[in-house]
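So, here's a batch of structures to check.
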Structure I
C-alpha cells in the first residue's frame, strides 16, 4: 500500500535489496534507474532543480551500494550499477535542471568506482571492458555534455595487447578529425594530442611521441613539450626559436593570451641564460602590453644598478602619463603602484590629491602615507565619506563606517571622526539605519 503511494520509497527498497533479486543484472538496474528518474520527472518529462537534488541522493545511494558490492568482491553486480549510471546520466541531463552540477558529480563518482573495478578485474574482464569503452566513447550523448573524458583516461589501463593499442590510437585519431571540424577546435584537438603523446611516452615510444609533437607544434600544448625538452637539454637557442614560432602561430590565430604565455616562457629562458638585454626587452614589453603587472616591472628593475634605474624609471613614468592625451583613473593606479615600489611618497601624495574624489583610491594607498601625512590623508578620507553619505542605503552606511574606523587609527583621527559623525547626525538624522551604524563607531 505504501509503495503505491510513494514511488521513491519503492525505488529505495528495490535498490537496497536488488542484489537478491533473481533476474538479468543489467536489466534490473536499468529498470531501477529509469524508475527513479521517472519518479522525479514532472508531467512534461522535466526534472526541476528541487527534484534533481532528491534524485541525485537516490542515484548516489545506488553508487554507494556499488562500492559495497565491490568490497564484497561482487565485481559484476557493482559493474552493472556503474555502467547503467554511466549510460543513463548523459541522457538525464538533457531534460533536467543541473545548475548545481549533481549529474556531473554522479558521473564522476561512477567512473571512480569503474576505475576501481578495472584495477581488480581479471584479464578476460579487462578485454570486455576495453571493448565496452571503445563502443561507448564515440556516442554523441557523452560529447554533448563533456562526459567523454572518463573513457579516455580509463582506456589506457585496459590495454593488454598490441592490437588494443592500435584500436585505441585509431579511436583518438578519428576523434581528432571530428574535433577539427568543430567551430572552436583548438582545445579538443590539443587535449587529444596531449593524451596521445602521454600514452606513447609512458610506453617508452619516445620517437613516436616526439613525432606527434613535431607535426602538431601549431598547438601550444605540443609546442610547449618541444620547448621544455630543449630547455631540459640546455639547448636554449633552439628553445628560443621555438618560442618565437609559438608567438607567430598565436598571433596568426589572434590569441593574445597565448602570445603572453610564450613571452613569459622566453623571459624564463633569458633569465636562465642571464641575457640582460633580452630580459629588459621582454619584461618591459610584458609590463606595457599586459596590464602593467608589477612583477614584470620588478624583473626589469632588477637588471639595473640603482643610479642607472632612476632615469629608466622616469622614462617609464612619463610613458604611462603620456600614453593617452588625457589621463585616466587606471593610469593613476599604475603610477601609484610605481610610486609605492620606488618609495616616492610625495609624488604618491600629489597623485592622491588629484584623485581624491575616488575614495577607493584614497583608501588603497592611505596606508603608505598616513604616518608622514596624517592631516592630508584624513582630509581626503573626509571628502570621500561626505560624498558617499549622499547615497542612502545600508551598504553605503557600512562602507562609510569602514572608512571611519580606519580614520580613527590615524593620528588625529579620533577627533576628526567625531566631527564627521556629529555632522552626519545633524544632516541625516532621519536615516535611522545610518544613525544605528554610526553610533557603534563612537
Structure II
C-alpha cells in the first residue's frame, strides 16, 4: 500500500474530529448577547463547560483508544470513534435547550468519540513514516485545525461574507432559535460519521519489519530502558522525561484552548473587545468570526505541519523553546489588539500557529523518547494528563473571568506566563541527541 494514502485517510478523520475546535461558532448562539437574544440563554461558564467536557473526555479516552487499537487494530478503533462522535452530535441535536443533556451528548459522548479515533492516525502514520515523524505527525493532525475553519464557516459565517450558515439569524424576538442550532448539530453528526468511516479504511499498520525504501533505521539503543527504548506506559510514567513533557503540554494546551473557546467572546466584549474601542457591534461580530474561523484555525493546521518539519531539522528541544517563547509573547499581546482588526488577526493567527505545533511535536517527542511501537498508548497518557487538564482549566478560567465581569487581562496574562515557564522547561528535556553529545 502506498504510505501516503494513510496520510489522506488521517486528514479526513482529523477534519471531522476538529469539530471540537469550532466551538466558538456556538458560544454566541447558545448564550446570546445584549442585542442578539437566544432561546438557549446559557451563561458563558455553561458554554465553556460543554467545551471543557468535550476536551476532557477526548483526552481521557485517547488512552482507551490506544489500548483498543493494539487489540482490534487501527481501522476498527477509528470506526468506533466515528460512530460515537456522530451519535453524540446527532443526539445533541435532539435535546433542545437542556444544558445537562447538551453537556452529556456534545461534551461527553462527542468527546469520547474523538478520543477513540484521535490517536489512530498519529500512531499509524508514525509507523509508516519512521523517517519523517515530525512531518507526518503534523500532516496527520493538520486536518484537526483546518477542519475548525470549515465547520465554523458552515455554521455561523461573518455577515460580511454575504451568505448565511446553518445557524441562521432570525428576525423577531429571538436571533438564535433552538431549531436552527440543533439542526446544525444534527447535520454535523451525520457528516462526522461519514468522514471518519471513509478515512478509517486507510488505517492499516505496515507489515512487520517494513521500512521505507532507502531509509536505514538508527542503530538500536544498547542500554536497556534508555532514551529511545521501547517503553510501556507503566515504565514511561516513571521517567522524568515524561513529566517534563506533561507540564510543557499542559501549559501550552491551557493557553491555546482558552483562546479557541473564547476568542469570539473576547472580540465582542463591550469593554475589552472591539466595541470598547469605537467599533460597531456588527464590526466586532465580523472581526470575531474572521479571527476565530479563518486566521486561528488555518494557521493552527499549518503550524502542525511547519513546526513538525522544523523539529525534524533542528531537533525537538530547540523547537519547543522557540514555539513556547513565541506563544508567550502572543498571549500577552492578544489583549491589546482590539484597537485594530489586523493586529487582532495577526496575533490570533500566531496563537493558532503555535498551538497547532503541540500536536506535531509531542507525538514525535513521545516516539523519540519512549519508542514507536507503543506510541499510540503512550501518547494517549500524555494527552490525557496534559491536554485534558489544560482543556478544563483554560476555557473555564476565561469563562469565569467573564461571568465575574473581570477583564480578559486576568486570563491572558497568567496563560502567557505559563507559556514562558514551558519554554524554560524545554532546557530540562533530554533527547537521544543530547545523550550522543555527552558521550563525545
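None of the figures in this text is laboratory data; all of them are computed from the coordinates on show. Remember, it's a predicted structure, so these values are computed and weren't measured experimentally. Cβ atoms are built from the backbone, for glycine too; each structure is taken alone.
Side notes on the structure shown:
- When distance in nm of label points 7 Å out along Cα→Cβ at positions 92 and 284 is computed for each of I, II, the largest belongs to: I
- For 15.9 (mean count of other Cβ atoms within 10 Å over residues 268-275, calculated) the corresponding structure among I, II: I
- Computed 0.60 for FRET efficiency 1/(1 + (r/R0)^6) of positions 244 and 332 (r between Cβ atoms, R0 = 25 Å, to 0.05) - originating structure among I, II: II
- Once FRET efficiency 1/(1 + (r/R0)^6) of positions 36 and 156 (r between Cβ atoms, R0 = 30 Å, to 0.05) is evaluated on every structure in I, II, the highest one turns out to be II.
- Each of the structures I, II was assessed by distance in nm of label points 7 Å out along Cα→Cβ at positions 212 and 356; the largest value belongs to I.
- Among candidates I, II, the computation of semi-axes √(5λ) of the Cα gyration tensor in Å that gave 36, 24, 17 used structure II.
- Mean count of other Cβ atoms within 10 Å over residues 292-299 from the coordinates reads 25.8; which among I, II: II
- Of the structures I, II, the one that 5 was derived from, the read-out being relative contact order in percent (Cα under 8 Å, 6 or more apart): I
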